[in-house]
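Before anything else, here is the set of structures, which you'll find just below.
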Structure 1
Amino acid sequence: MPDVYVYDSLPRELRVQIVQIIEDAFGQDTFHSSHATDAYEFVKRTLCREYGVFELTKNAASDAESVFNFFLWEENIEQALDVIELSFKVVTHISTDQDYKQMTRRRVSPEDAIVELNERFKEHGVGYTFESNEILRIDSQYLHAEAVKPALSVLRGSAFQGANEEFLLAHEHYRHGRHKECLVDALKALESTMKSIAKQRRWATKPGDTAKALIAACFSNGLLPPYLESQFAALRTLLESGLPTVRNKLGGHGQGTDPLTVPAYFARYALNLTATSILFLVEANAALN
């Protein structure tokens with residue numbers, strides 16, 4: 001599978017495969033139910049309202065046909081991705097809706113549908129994945145597998161809800177090219193992770209503490225054992241001067257008379273650094289007695 005992705009096109013074959021996955025996951029109504037029909041109507045109405053139109057396509061015989069025809073022929077990649085994201089949010093909902101599962105005939109489980117979607121993305125070299133109920137852009141299979149995905153996993157608990165929302169929002173900004181906003185929310189996610197750990201540990205921190213103060217608290221309160229301080233000096237320097245400094249210089253302050261342009265590689269660096277830092281801090285917290 002390729003480790004170099006495209007982001008500005010969805011091949012026709014991939015679109016057809018995604019339509020088939022959605023059809024199999026939504027299923028067909030049985031016993032006079034309308035769960036699947038209602039699901040297609042929800043997707044169509046939500047998209048119409050988002051785009052400010054009354055219909056997605058002309059002369060569609062059903063809401064399902066309208067959604068699929070729009071998706072198959074839409075040239076705007078972001079709107080095509082909207083169809084995928086919204087449809088698979090519904091698929092995720094199906095996994096917890098017992099009435100839906102009992103009253104419809106489906107060919108694939110919600111879990112398997114999401115797995116197949118992500119495998120099809122990889123198969124076609126398209127740089128997106130559906131994780132944590134969102135479409136995320138990925139730039140490297142290795143970094144995503146080893147850093148971003150594990151970070152999303154450890155943030156799923158209620159203790160890190162704020163950090164999880166900010167980390168996903170940073171990815172959304174990155175996907176849409178809003179790189180300054182990406183930097184800001186990446187730092188917020190890192191700070192929220194440390195604040196959550198501090199709250200769990202009852203450390204004497206302040207609500208307005210910055211990243212530097214929170215990182216110092218992690219060391220002073222034994223999140224890292226003292227005898228490893230020299231070995232982790234480089235990591236501490238990286239955490240204090242890496243992401244926070246990039247954010248302060250490029251994303252978090254007034255830009256003056258000349259608008260600042262944050263390159264994509266800066267935003268990508270921030271996300272990858274955030275992911276590895278969050279993963280490290282949460283795992284260190286779990287290991288701390």
Structure 2
Amino acid sequence: MRRPDWIRATVRSGPCVDGFKRFLETDRVRTICREADCPNKWECWDSGNATFIILGDICSRDCLFCNVKKGVPFLPDPEEPQRVAEAVAKLEIKYAVITSVTRDDLPDAGAGHFKNTIEAIKRSCPCVPVEVLIPDLAPVEGVSLPGLPGAALEEIVSSSPEVVGHNVEMPEKLYPSLRKSSCYQASLRVLELLSALREGGAKILVKSSMMLGLGEAPEDILKTVRDLKRAGTDIVCLGQYLSPSVEHWSVKKYYTPEEFSMLRRRALDMGIREVVSGPMVRSSYRAHETYRSLSLPAV
């Protein structure tokens with residue numbers, strides 16, 4: 001399916017972009033900008049932002065839409081949290097976003113590494129807000145991980161991130177085809193538990209995102225947004241799915257900017273506090289602006 005005119009990545013240059021590019025080419029840290037070949041990376045680098053990916057570059061799951069490498073991951077690097085903190089300081093990042101591959105092989109699903117990374121950033125750059133985008137931290141078949149995801153989420157939240165996101169990615173009906181090793185209800189449970197921690201006093205905003213154009217119907221999108229609202233989600237991002245290659249899941253529909261605007265209005269009408277919706281939107285797209293637009297929930 002040919003991409004429409006409104007699907008365009010803007011390539012930018014300048015001192016800030018060049019500085020980010022040179023630093024990231026040293027391979028001291030990894031970013032989802034490079035690992036997933038994000039179309040917004042030039043815009044983000046130009047505004048002084050990047051999304052770091054921790055816990056390696058190999059995911060333990062095999063989703064058909066994702067460009068991150070799959071296979072058997074290596075053990076986490078204990079020095080990585082400090083390197084990420086140093087990168088935040090070196091690049092003078094004003095809002096740090098941290099995500100990861102899924103690590104079903106680890107006893108805590110990677111929660112401790114997230115905590116260590118957040119704490120390292122807070123020590124190095126105490127004024128920089130931190131947003132984390134986490135996997136579902138759920139037990140997988142044949143592996144006993146007692147206490148997950150509740151205990152793992154408490155560990156992450158205890159390190160005081162400002163925003164905790166977990167992406168539901170798509171409507172439930174598409175999971176059997178595209179996310180066979182993941183569970184829609186498990187993702188909603190993560191958001192519910194985060195919302196419970198927020199209501200219990202944690203000063204966090206809860207966030208989730210969806211990709212559109214995978215084969216869903218309009219009513220599937222709205223049902224998913226209603227589920228996210230019931231789970232207590234504060235921020236929802238809606239963006240166009242773009243297939244990374246011919247080997248990945250193909251795009252079934254390109255939504256127009258007008259359709260994205262309509263979906264934003266519908267989601268806001270359902271009570272979502274903030275909705276970022278557009279063809280080029282990704283979970284961390286303009287995340288700092290979204291965070292600043294919202295006051296923290298009352299505690």
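Summary of values
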| read-out | value |
| --- | --- |
| At a computed 14.1 (mean count of other Cβ atoms within 10 Å over residues 13-20), which of 1, 2 | 2 |
| Given 12.8, 37 for Rg and Dmax of the Cα atoms in Å, for residues 61-116 alone, calculated: source structure among 1, 2 | 1 |
| For helix-only ellipticity at 222 nm (-39500 (n - 2.57) for each DSSP H run of 4 or more, over all residues; to 500) computed as -10500, the structure of 1, 2 it came from | 2 |
| For Kirkwood radius over Cα pairs in Å computed as 19.4, the structure of 1, 2 it came from | 2 |
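Where a number appears in this text, it was derived from the coordinates with a stated rule and is not lab data. Because the structure is a prediction, the values reported are computed rather than measured. Cβ atoms are built from the backbone, for glycine too; each structure is taken alone.
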